[in-house]
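Undergrad: What follows is a group of structures, each given as structure tokens.
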Structure P
Amino acid sequence: MWNTLMLGFLQVWASGEKMSIKGKLLEELNKREGKPVSGQQLADALGVSRNAVWKAIHALIQEGYPVASAGNRGYFLTDSSDLLSASVIRSWLPESCRSLKLKVYREVDSTNREAARLLSAGETGELLLVSDTQTAGRGHNGSSFPSPANKGIYCSFLLHAGLRPDQLENVFSGTAVAVLRAFSALQLPPLSIRGTDEFYLERKKTGGILCEANSSDLESGLFDRLIIGIGLYLSLTTADGKKMCGRNRLIAEIASQVRQINYTDPKAFLREYNAAREP
């Protein structure tokens, strides 16, 4: 229940609508990824009194939100929460990615399908779509992709391309390398690759890539828009329960790495791709 309510709060923030003090508090606590923040720091960040913070915190606790007290150190969200937030993702993005539009959903049938719908509706920009769960997640060759809530990363990029048909294969290998680089940058356990698009962690399948191309100008022979879906179901905690990083930060790092890939120049990433492939 609280997952649904909390995601609702955070989606209001992402849409640009006015957010209540309670919603802003959840946003600030979510940014800290489980680390306590004092009432005074929260009051300063929100531009309200400490008494207003105290009242809002207690209201959230009474409503069932996973807010806990750390005594004099302040308040935090419990380790069980790793909620997706557009503004937290954006806070981790480098300046080079700030033009990327960002949409966060509680639930969609498929982030790739949602990207395709937005493209059909006239979307001309570059997008990153993220969902907490997918009801009809898809894998390669039409296979289903289980997408339980609060358990993984399910996202799609809608990007400008300009690729020839013979260059589409680069999208799989380049995107795979972007994910590998993101894991390396955050010092997460290294992934390996099987086939062209499946990720494995310690010999266990942990996700994959689904790419779709669109051409609005058949005469040019080029695919001008790409939809790149990335699905990962994995634990971001260590064996002793410590969080390695949150989903928001990993999504932002993947986005940063994807934007750095030049799919027309496979020489820049094929060596890394081949090195990560299992025999």
Structure Q
Amino acid sequence: MEPSKENSSEPAGYHVLLRTMVMKQLLLLVRYRVNFIIQTVSMYLFFAVIFFGGKAVARNIGGGAVGALSSTFDGLIVGWFLWTMAQSAYSGLQGEITSESMRGTLEHLYLSPYGFGSVMCLKIIVNVLLSFFWGAVMLVSMMVTTQIWLTVDLLTILPIIIFSLMSVIGIGFGIAGLALIYKKVGSISNLMQFGLVGLIAAPVTGISLLRFLPLAQGSAMLQMAMQEGVALWDYSLRNIALLVGTGIFYFVLGYLLFIYCATIARKRGVMGHY
């Protein structure tokens, strides 16, 4: 007689949880595809207005102005590509945590057999994958429309993008933590859209201290990689260390702020109150 198999309290593998989260995001994209399409088209049209408007102004100024501004147009595409992914990574994480709190399910994550930290890390991975997808759609659309073809070396741009987005995810954690306590932080989230633009466009070559800001170092390196074809191993060790260091620093800082705010919200009993 075989011994009865008792239900194990051990959770399924992390790959199962990751696959489930990916399937959930895909189902949400399909179910709310109209909203996704409208968001993508809106961002694309906004870019098209800026690009072709700037090109028309340059043409009116002088025949040679368009050629002189060609590098600026290239930089606009790269910056918009990074901004699209940064906006998706920031708003996706911050919005999901806030929604979990509003539905009263955020506290359940602390009871998960996987652990709160593991669940959040997997959510971040899924969120970054979604950001890559959205950014890729925008990049291809922009290059096809403008007929400006940039260097897309995945071995170079993927590490740069990952560590750049880590700093933005840290900001998202911090804002989400404040939302657990103060609830309404929509105005801060709206301001962050413009803040991300400023960080991406920061003149790091003229003011070296700006390289320590979120996104700034990654934006400068991504511009060089996609416009000039600079490979990852061509960057100095200092630039790579600065990219990795700022990404990890802001990510850890934001996560610690979120944990601190979540602890306060749990003590006050307001984590799920809206």
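Undergrad: Which one of P, Q has mean count of other Cβ atoms within 10 Å over residues 127-134, as calculated from the coordinates, equal to 19.1? Working shown, then result.
TA: Values: P: 23.4; Q: 19.1.
Structure of origin is Q.
Undergrad: Identify which of structures P, Q gives the largest calculated value of relative contact order in percent (Cα under 8 Å, 6 or more apart). Walk me through the numbers on the way to the answer.
TA: Details: P: 17; Q: 26.
Once relative contact order in percent (Cα under 8 Å, 6 or more apart) is tallied for P, Q, the winner is Q.
Undergrad: If you don't mind, there's one more thing I want to ask. Upon calculation of helix-only ellipticity at 222 nm (-39500 (n - 2.57) for each DSSP H run of 4 or more, over all residues; to 500) from the atomic coordinates, which of the structures P, Q produces -26500? Before the final figure, lay out the partial values.
TA: Numbers: P: -11000; Q: -26500.
The structure behind it is Q.
Undergrad: OK, next. Work out the source of 1.03 here, i.e. which of P, Q gives that when Rg/Rh (Cα atoms, Kirkwood Rh) is computed.
TA: Values: P: 1.00; Q: 1.03.
The read-out comes from structure Q.
Undergrad: Match the computed value 19.5 of mean count of other Cβ atoms within 10 Å over residues 103-110 to one of the structures P, Q, and report its label. Working shown, then result.
TA: Numbers: P: 19.5; Q: 14.2.
Here the read-out was taken from P.
A short reminder: the numbers here are calculations on the coordinates, not readings from a lab. If you're wondering where the values come from, they're calculated on a predicted model, not measured in any experiment. Cβ atoms are built from the backbone, for glycine too; each structure is taken alone.
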